[in-house]
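Peer 1: Given below, in the form of structure tokens, are the structures.
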Structure 1
Amino acid sequence: MPETGIFAAGTLMPVSAPPIPDGALLVRDGRLSAVGSLADIRRENPDVPVRHFPGSTIIPGAVNAHAHLGFRTKDAPPGGTFSGWLTKLIERLPEKEAWTAEAARDSAREAVEAGTTLMAESSPYGECLPQLVESGMAGTVYAEFFPGDYDGAEPVEIVGAIIARMQEMNEGLPGRVHARVSVHSPYTVDPESSRIAARRTRELGWTLAYHLSESPEEVEFVREGTGGLADIFGSNGWGGAGVSPVRYAEGIEILAPQTIAAHLATGVGEEEIEILVRSGVAAAHCPRSNENLGCGVSPVPRMMQGGVRVGMGTDGLWSSPSMNLFEETMVAVRLHGLDGATALRLATLEGARVLGAERETGSLEPGKWADFAVVEVAPHGSDAALAVLDGAAGGGVVATVAGGDVIYNRAEA
């Protein structure tokens, strides 16, 4: 059952409002009933128990807009070129089946211990859904499907099968966990299957995940039909469209406000940003994975200036060193020169906007879910938010609460 009580700290950073010294949250039925000073909330609720974290800061829980749980740091393929890394990954898929569930459980636990309360996870056919449910986080598993697995079936049959599978997987799930569809990428899913999946999921009111414009090899495949991704699955002969991946995705009707495009690290210029803005698509920024795999730097400041919704994602442990979303965000700070307030929004409220959940989570406001992290750092220096974010990135999270449930408490771990 969700915890009922008052959570207090030396500082409260709601994100959507100025910091509150000696702030507190009143949690009832899994939601935030009141947000304000500890003195005011205790005065109005004298009999409610208080959990006090003096010298710490309460911030909204991290929102991971793009993650892969089913990997582990051990035996990760070497970085370098994206196609080389992906080739090694594919070679290891048979052996990976034996340990995917354990890896997913460990990755989810790492994310929770780093303050994550909401996650968009992508895995083949939604295989990591059980581990997301077990973790206590809210979130969505996006099931990646690969038309080559369907033995020559027509696109409409393939899409019908994956949607039916997701509808079945949604049965009996906790209220804040969902199963949806991922059109994996331009080089693994043919144009017609992609188009049909995008249309059908929008008809159902679902969000859709998509890897887009991630690597130089993807740009080459889409433009020229050549390069390291041209035969990565042996049957992707639809490359050579003569346009950028973003324009290609627009042409096959993938881009829409319901679409979460991950990476956008290569071949994203002014024309592509205009398309992203016009289509209303959201973006998940995964800078450490991009760097590790030679995928370039996403033009995040320019996208944000144009009005693209941008959140942060960790990707998975075969391409990134940790599942700590705040650590990922500190890399974005260095890459893009972000101030602390902007960076903290990217890790929380902006991530919720990417996932279409900003009315329910991402900031500390009455009526929203009680999703927050306690960081064992007091604001200090010229940029208080950045100091707290850096503390969270460095392992300073001491408690994580999702929907009012304490899903991690270092003192009790």
Structure 2
Amino acid sequence: MIDQDRIAELNQPLVSDHDRELAELSARVGRGGGPDPEAVIGALAGFSVAAPSWALGTGGTRFGRFPVGGEPRATVEKIDDVAALRALVGATRSISLHVPWDDPADPEGLREYAAGQGIGFDAMNSNTFQDNPSTTGDGKVSYKFGSLANADPATRQAAVEHNLYVIDLGVRLGSRALTVWLADGTNHPGQADFRAQFERVAEGLRGIHDHLPEGWRMFTEHKPFEPAFYSTVNQDWGSSLLLAQAAGPKASCLVDLGHHLPNANIEQVVSRLAMVGRLGGFHFNDSKYGDDDLTTGSITPFQLFLIFGELVAAGGGRVPELAYMIDQSHNLKDPIEDLIQSTEAILLAYAQALLVDREALRAAQDGNDPALAQELLQAAFRTDVRPLAAEARRRNGAALAPLAAYRAIGYRDARIAERGRGTVATGL
């Protein structure tokens, strides 16, 4: 729905200034044996971050929701929106589905349609934090008191079977991973036995893990609170690691940037999980207080830069092949505009991390020189790398100024005319 000719037309008035700014930055970055700007651009152009199907509609809170209009009415229209996003930013080449919010009747047909749009299927997401009519509709089973951690064997079995179903659906779509986030926990002291809950979850994850096809991965996702507020079974990276290890060799940990208590050192968590080979993926967002699901890089851009620094270190000069996805709730913004801004922030943080002189930083660290170490990090972080990210987009056939292009094209107005103003997408 957004063709490259239109993108090129919108890029044309910006090309002259962009080329000049890129040349100036490249000369400055490459001076004195600095990183090769072409290598940085190549790394950015090759990077892809998935868009979640549930973030293509307006989010909300328990107090209300204000739809933006033109929201996707079905999974196929979510793919259309991701394809539009990819045309604008060049870095969102896959979509991550959430079952049963997305449960296509014809997975093979949907896969073929998505491929025609240049979109693949990222990790599948199971849902056992809401009662699902297909597994709990008989009234005898409910996730009210947990799923895999539930004391009721029938409820635990229903949760396992739902995850097996999601894996089988993912195989038909061409996905190669499953993300398991559990709301299991307690809201009252003494409500449940901590150890028994944890052991039941570990047992359930082993059964799910053993159903994974060859080449598949499973991610355990931790969260300190919500909707369980007294205790959460998988409450931190240590618990997530224990569960992944208990599940089996195909299991690793997923880090959601909002799933930490305030002031947590997330970059250290990334380092630890990478060190033991159990870092599986990321959900990018930002937060002020908790799991706010705000625009990536809008609150703590330096933290995002430091996280990418750990990723670059773990990947030996580039980020490793993990599952990268944006996970946000767009309560006020147009969802696609928010995803555009988040993708830009991710690329900028990656570019800045690539500019760090790793050899000099290691020498400063080994020489116990914290002032020099800070100077090296700040030199990279304070560099305006927007021309590098813009060039990576241009080489992918995308927009130099994606948000301005999105508004100039009038994509949202066209979707409102097509889908209606009162449509509400499935999901959060």
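Read-outs throughout are calculated quantities, based only on the coordinates presented, and are distinct from any laboratory measurement. Just so it is clear, the structure is predicted and the values come from calculations on it, not from any experiment. Cβ atoms are built from the backbone, for glycine too; each structure is taken alone.
Peer 1: Which of 1, 2 yields 29, 57, 14, 0 for P(r) over Cα pairs in 20 Å bins from 0, in percent, as computed?
Peer 2: Only one of 1, 2 returns 29, 57, 14, 0 for P(r) over Cα pairs in 20 Å bins from 0, in percent, namely 1.
Peer 1: From 1, 2, which structure was FRET efficiency 1/(1 + (r/R0)^6) of positions 179 and 235 (r between Cβ atoms, R0 = 30 Å, to 0.05) = 0.95 calculated on?
Peer 2: Attributed to the structure labelled 2.
Peer 1: Which structure, out of 1, 2, was helix-only ellipticity at 222 nm (-39500 (n - 2.57) for each DSSP H run of 4 or more, over all residues; to 500) calculated from, if the result is -15000?
Peer 2: 2
Peer 1: Comparing mean count of other Cβ atoms within 10 Å over residues 195-202 across 1, 2, which is largest?
Peer 2: Once mean count of other Cβ atoms within 10 Å over residues 195-202 is tallied for 1, 2, the winner is 1.
Peer 1: I would also like to ask the following. Assign the value 3.5, calculated as distance in nm of label points 7 Å out along Cα→Cβ at positions 307 and 403, to the correct structure from 1, 2.
Peer 2: 1
Peer 1: Of the structures labelled 1, 2, one was used to calculate distance in nm of label points 7 Å out along Cα→Cβ at positions 35 and 203, giving 4.8. Name it.
Peer 2: So the calculation was done on 2.
Peer 1: Okay, moving on. Starting from the value 2.4: which structure in 1, 2 was distance in nm of label points 7 Å out along Cα→Cβ at positions 83 and 99 calculated from?
Peer 2: The value was obtained from structure 2.
Peer 1: Rank structures 1, 2 by distance in nm of label points 7 Å out along Cα→Cβ at positions 19 and 51 and report only the one at the top, that is, the highest.
Peer 2: On the way: 1: 2.2; 2: 3.1.
Largest calculated value belongs to 2.
Peer 1: For FRET efficiency 1/(1 + (r/R0)^6) of positions 11 and 91 (r between Cβ atoms, R0 = 25 Å, to 0.05), the calculated result is 0.95, so let me know which of 1, 2 that is.
Peer 2: Details: 1: 0.00; 2: 0.95.
Comparing all candidates, it corresponds to 2.
Peer 1: I would also like to ask the following. To test your reading of the models, identify which of 1, 2 gives 2.2 for distance in nm of label points 7 Å out along Cα→Cβ at positions 299 and 331 when calculated.
Peer 2: It was calculated from structure 1.
Peer 1: Ok, one more. Can you say which of 1, 2 returns 3.7 when distance in nm of label points 7 Å out along Cα→Cβ at positions 251 and 371 is computed?
Peer 2: Answer for the origin of the read-out: 1.
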